[in-house]
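J.: The data blocks that follow each hold one structure.
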Structure I
Amino acid sequence: MIKLKDLLLEAKSPSIFIPRRMEDRVERLIKQYIRNGSRNELDLSDYGLTKLPEILKNVDVERYFICSVNKLTTLENSPKTVGGSFYCGNNQLISLKGAPTYVGGEFGCGNNKLTSLEGAPKIVGGSFNCRHNPVKFTEEQVRAVCDVDGRIFV
């Protein structure tokens, strides 16, 4: 007779524990969001993404967009505009190339590997947070690339 303890200690888990259709989960989530009229928020945080899906690049997000806590090295394929806040912190970004041109709320890009603010949104309606990157940016550097209505956290 097989005991539960023996099953759990096996090197290979039984197939019933393997999640199904994981590979296209993010694309299905985005397609559902678009079908619903791109309203509200789109949260793609903590999916282990190394790049944003191409399907996003022509999307306008009504509220906030989150792609934090992934392994992104670029913001290529980001939504065109974000009516609310845009958070891309805790990734591996070295620049902001590919970021939306307009963010109506806050823009958070802290805890990355940013060495440049190139590609930052042209307009940010809220605050701009670029703390905890290898380069300690100045408020003047941020204002040189972006029109920020709120506070700047460097």
Structure II
Amino acid sequence: MFEILTCEKESFCVIGKEAQGPILNSQEWIVKLWSETNAHYYEIDALAKKDKNGNTLGFWGAMTNYEHTYSPWTDGGKYLAGVEAENFGLTPKGWTKWIIPGYHYLYAKVENNYSTLMEFVLKTFMPSQKLELVGAIHEYYCPEENGQLYLFFPISKLK
């Protein structure tokens, strides 16, 4: 049904626009947040991590709970629409920087099945493998695949 893969990702920096709100209408407020981020992206493009050809490495919809401990959302939480960036000192005015902890992740491609994939991973796949979600889920938009969306599920912290 879904191809579930694993990877490790060291702690990384995301610079973007932040908002918070309830899970019930999250799609509404997150779409607005991405619109704002995209409209002003030129302000942070120079901070984005790039590959050897100068292409941006990735855009993230990073999530955390209201207390900002990178725990999963319950009834809602915080969302950062942004780009993986170099972790230099200052963040431009009007932008927010998060340092995402390093984790071992399960990840999977989203193909018009966001909620179905989420439910399958959390309620079927992870229990069958005796795995638990140990942090907030993140969205990754892959520039090499025309913005293909992947969901990243943290299953253990890196040491």
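Readers should treat all values here as calculations from the given coordinates under stated rules, not as data from a laboratory. Just so it is clear, the structure is predicted and the values come from calculations on it, not from any experiment. Cβ atoms are built from the backbone, for glycine too; each structure is taken alone.
J.: Quick check: 2.1 is what I get for distance in nm of label points 7 Å out along Cα→Cβ at positions 82 and 114, calculated from one of I, II. Which structure matches?
T.: Numbers: I: 1.2; II: 2.1.
Derived from II, not from the others.
J.: Another one. Name the one structure among I, II that relative contact order in percent (Cα under 8 Å, 6 or more apart) of 14 was derived from.
T.: Numbers: I: 14; II: 32.
Checking each candidate, the match is I.
J.: While we're here: Just checking, which of I, II has the largest value of FRET efficiency 1/(1 + (r/R0)^6) of positions 66 and 146 (r between Cβ atoms, R0 = 25 Å, to 0.05)?
T.: Working: I: 0.80; II: 0.15.
Structure I gives the largest value of FRET efficiency 1/(1 + (r/R0)^6) of positions 66 and 146 (r between Cβ atoms, R0 = 25 Å, to 0.05) among I, II.
J.: One of I, II was used to compute percent of Cα pairs over 25 Å apart, and the result was 27. Which label is that? Can you show the working numbers first?
T.: On the way: I: 35; II: 27.
It traces back to II.
J.: For which of the structures I, II does the calculation of mean count of other Cβ atoms within 10 Å over residues 98-105 return 18.6? Let's see the in-between values first.
T.: Values: I: 21.5; II: 18.6.
Structure of origin is II.
J.: A further question follows. Given a computed value of 21.8 for mean count of other Cβ atoms within 10 Å over residues 58-65, which structure among I, II does it belong to?
T.: Working: I: 18.1; II: 21.8.
Attributed to the structure labelled II.
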